[in-house]
Structure 1
Amino acid sequence: MLDIPTKYCEQLLQIGWEPLNTISSLAFVFAGIFALYALRRRNTILRFILPFLLILIGIASSWWHMYHNHYGDIADTLSIIIFSSIITVLFLRKLLESWSMTLLLFLTILSVVLTIEQVNFINGSMPYIVLFVTLSIFSVFYIKKFNHSKMLVVSAIFVFGWAIFFRSIDISICPSIYFGTHFLWHVLIAVFGYIMIILVTSNNLKK
């Protein structure tokens, strides 16, 4: 994700690029477009910013998986960090209703993610596992506060969990599935991004 290199089954094919991983990255673009349409009546600047950032991930990811150069790596990494950071802050802000508490908690989570990211385990998925655990824990409180958002929250956790699973097993199943499962990570995490955009921009009412 940041410094620990992630390996993909399609790299082992040695054909110069990763066809499935490149094409599946476009799932982010479609998810961003769908989010833009879904938010068309929301009176907030976020209805443009968040879908655009999701689309940007798709473009950067396609660049990275097609060319595997330094600039593609930077673009892929930064686009993910920016989107996930903003989504995390917005999610925590709706829950805590305090910017100081939100930023303090976000910085704590970020420090844990950056630390655990140095652990080269399960194909570089450790930072995402930290985010998954964090989301799962705070989702309990989120659902208690915004009960009518329960299905969205549960769906987000379910999709995120499966996305991480397919990302983690990719390199280990190459002998059985030569093209791997990283492309499923792209599709599912794009859906997760869409769900989170809808969730953090919804006009929740306490219940």
Structure 2
Amino acid sequence: FSTPLLVRADGKTQLIAPGAHWVVAYDPRTGNEIWRVNHGRGFSIGTCPSFTRGLTVIGTGCMRADMLAIAVDGRGDVTEDHVRWRTPRQVPVMSSPVAVGAELYWVSDRGVASCVDAKKKENCWQERLGEDHLASPLFAEGRIYFFGQQGAATVVRAGRAFEPLATNRIEGTVIATPAVTDGRILLRTDTHLYAIGTPAGSAP
């Protein structure tokens, strides 16, 4: 169920496709396999990979969910030597991590948000947001937006220190990940599609 990710590594494009038990990178022009990793955990992966600092970061989905970082410069089966780190701590089954510079942001299904240094696996901060989360975090204009399933929207400044900026609420159930276009956040609930922004068109 995961959406593949296109990345540039060493001047070449890779298509990274997570699946049951394996993460595989392909040459998108030829379809040839470049590398693969046996993550050995979940199946029915619904999370999408992120990419930063030469690492693709992937959640392993159902069963025993892990988050793992894989260096993308390998060839063949690189399970033993290219997995830079993995953690089971407060990782999501449903939503995807977001990379901003050297930091990764994710939120567990139970609503615990984390900021992690992608290279060092250091926890910069971890905070409970107060309700279940299925939508992936959103980055826009220096802020990270977390949308809870019951409509709570928590906005924090992107960075290695937890700095909350606002908490808002919208009516309805939020499961879908929001998007940004023309300076507005598009947010779908179970009943409405909202376009959220300021009169000048920048994200709030």
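Work out which structure the value 18.4 belongs to, where mean count of other Cβ atoms within 10 Å over residues 13-20 was derived from one of 1, 2.
Of the options listed, only 2 reproduces it.
Compute distance in nm of label points 7 Å out along Cα→Cβ at positions 29 and 101 for each of 1, 2 and report the one that scores greatest.
Largest calculated value belongs to 1.
Which structure, out of 1, 2, was relative contact order in percent (Cα under 8 Å, 6 or more apart) calculated from, if the result is 30?
1
Work out which structure the value -24000 belongs to, where helix-only ellipticity at 222 nm (-39500 (n - 2.57) for each DSSP H run of 4 or more, over all residues; to 500) was derived from one of 1, 2.
This figure was derived from 1.
Since every read-out is calculated from the coordinates, none of them should be taken as a lab result. Nothing here was measured: the structure is a model prediction, and the numbers come from that model. Cβ atoms are built from the backbone, for glycine too; each structure is taken alone.
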